[in-house]
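Participant: Just below sit the structures, each encoded as structure tokens.
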Structure 1
Amino acid sequence: MIVISDTSAITNLAAIDQLKLLPRLYGQVLIPEAVYRELVDIDPPVPGGAEAQAATWLEVRLIANCEVVERLQSEVRLDSGESEAIALALETGADLLLIDERRGRAEADRLGIKITGLLGILVEAKQKNLIVAVKPLMDALIATSEFRVSSALYDQILNMVNETT
């Protein structure tokens, strides 16, 4: 299974001490060079930056088709990490792209790329008994990472995993 990640899944999971979910769910995770730079070349450091440098389950890949990246940046107005993540998903025929940003998700969906976001990762982790509950992790994301989720989606996710609000 080929799984590509944008920056947000890594930084947000690291912020709530749940980065270990990615290798447990997906084994190897590929990231484009721009995502790696967003993780390690930022000052002050972002959550997950140090872990990304040491992670054996994370593999950095170069993008072959820069024209796709340029089109995504200019026409869709995505940042370099999102653009390269989508381009890498297309190049590798990825089974799944981990992405949260609305425009990036819409474009990946339009291009036929299967996507999931941070909440989808938490739901899958609960279904596979890797975590006990989604609610405290969603609450931690909202409190520590400024993660935005509508109350309707919050309730929908809790319903999905049989947890109460």
Structure 2
Amino acid sequence: MRDYAKAPAMDIIRATASDDIAQVKALFLDYLRFIEAYLGQSLAFQGTDTEFADFPQTYDALWLARLDGRAVGAVGLKPFGPDTAELKRLWVARDARGHGIGDALCRACIAGARQAGYRRLLLDTDRGLDRANAIYDRLGFTDVPRYYDNPMDSRFMALDL
């Protein structure tokens, strides 16, 4: 008889409780530390000081991923215009990757954007973030011209909802 390891249980929730929002903020700050070290550049041009001082006021919605009850990933939906929002700060902890969490978080954000009445979802990412880029491509995001003043060589993408 084989002894199969139990697959970890993944749960994606919309973060509305204060504890869940605090976990999303902590994960977003982990993301910020990672991406600034990876890029060798601050993301202050995106208004991160205000974003985290007033967290989560700049977001319409937040999603939190748990693996076996542990907070391991998050994503946010940020308004950009009357019919447009941004998918922001997709992050999955390194030790939790490989379970489809990033994909599930993006799908939750897309569904939330549709439910909120948005008609278009934007995002920007670094071209070297292979896993994130693969998710965005697989979900149907396409390359678009730069949609905000960003001093980096970012990849800009959109999904019509």
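Throughout, read-outs are computed from the coordinates displayed, never taken from laboratory work. Here the structure is a predicted model, which means the values were calculated and not measured. Cβ atoms are built from the backbone, for glycine too; each structure is taken alone.
Participant: The value 2.6 for distance in nm of label points 7 Å out along Cα→Cβ at positions 12 and 28 was derived from one model only; which of 1, 2 is it? All intermediate terms of the calculation are to be shown ahead of the outcome.
Facilitator: On the way: 1: 2.6; 2: 1.8.
Value 2.6 for distance in nm of label points 7 Å out along Cα→Cβ at positions 12 and 28 corresponds to 1 out of 1, 2.
Participant: Here semi-axes √(5λ) of the Cα gyration tensor in Å, for residues 60-139 alone was calculated and came to 21, 15, 10; which of the structures 1, 2 was it taken from? Each step should come with its number before you reach the end.
Facilitator: Working: 1: 28, 13, 10; 2: 21, 15, 10.
Label of the source structure: 2.
Participant: If Cα Rg over 2.2 N^0.38 Å, for residues 92-147 alone is calculated from each of 1, 2, which structure is the one that comes out at 1.28? Before the final figure, lay out the partial values.
Facilitator: On the way: 1: 1.28; 2: 1.20.
It traces back to 1.
Participant: The value 25 for relative contact order in percent (Cα under 8 Å, 6 or more apart) was derived from one model only; which of 1, 2 is it? Present the calculation step by step, with values, prior to reporting the outcome.
Facilitator: Numbers: 1: 25; 2: 19.
Clearly, the read-out refers to 1.
Participant: Thinking of 1, 2, which structure, once helix-only ellipticity at 222 nm (-39500 (n - 2.57) for each DSSP H run of 4 or more, over all residues; to 500) is computed, gives back -15500? Numbers along the way, then the final one.
Facilitator: Working: 1: -15500; 2: -10000.
The read-out was computed on structure 1.
Participant: Okay, moving on. Mean count of other Cβ atoms within 10 Å over residues 84-91 was computed and gave 23.5; which structure, 1, 2, did it come from?
Facilitator: Numbers: 1: 26.0; 2: 23.5.
Working through the options, I get structure 2.
Participant: Computing distance in nm of label points 7 Å out along Cα→Cβ at positions 68 and 100 gives 2.4 for which of 1, 2?
Facilitator: Values: 1: 2.4; 2: 1.9.
It traces back to 1.
Participant: Follow-up question, since we're still on this one. Comparing distance in nm of label points 7 Å out along Cα→Cβ at positions 76 and 108 across 1, 2, which structure shows the greatest value?
Facilitator: On the way: 1: 0.9; 2: 1.6.
Once distance in nm of label points 7 Å out along Cα→Cβ at positions 76 and 108 is tallied for 1, 2, the winner is 2.
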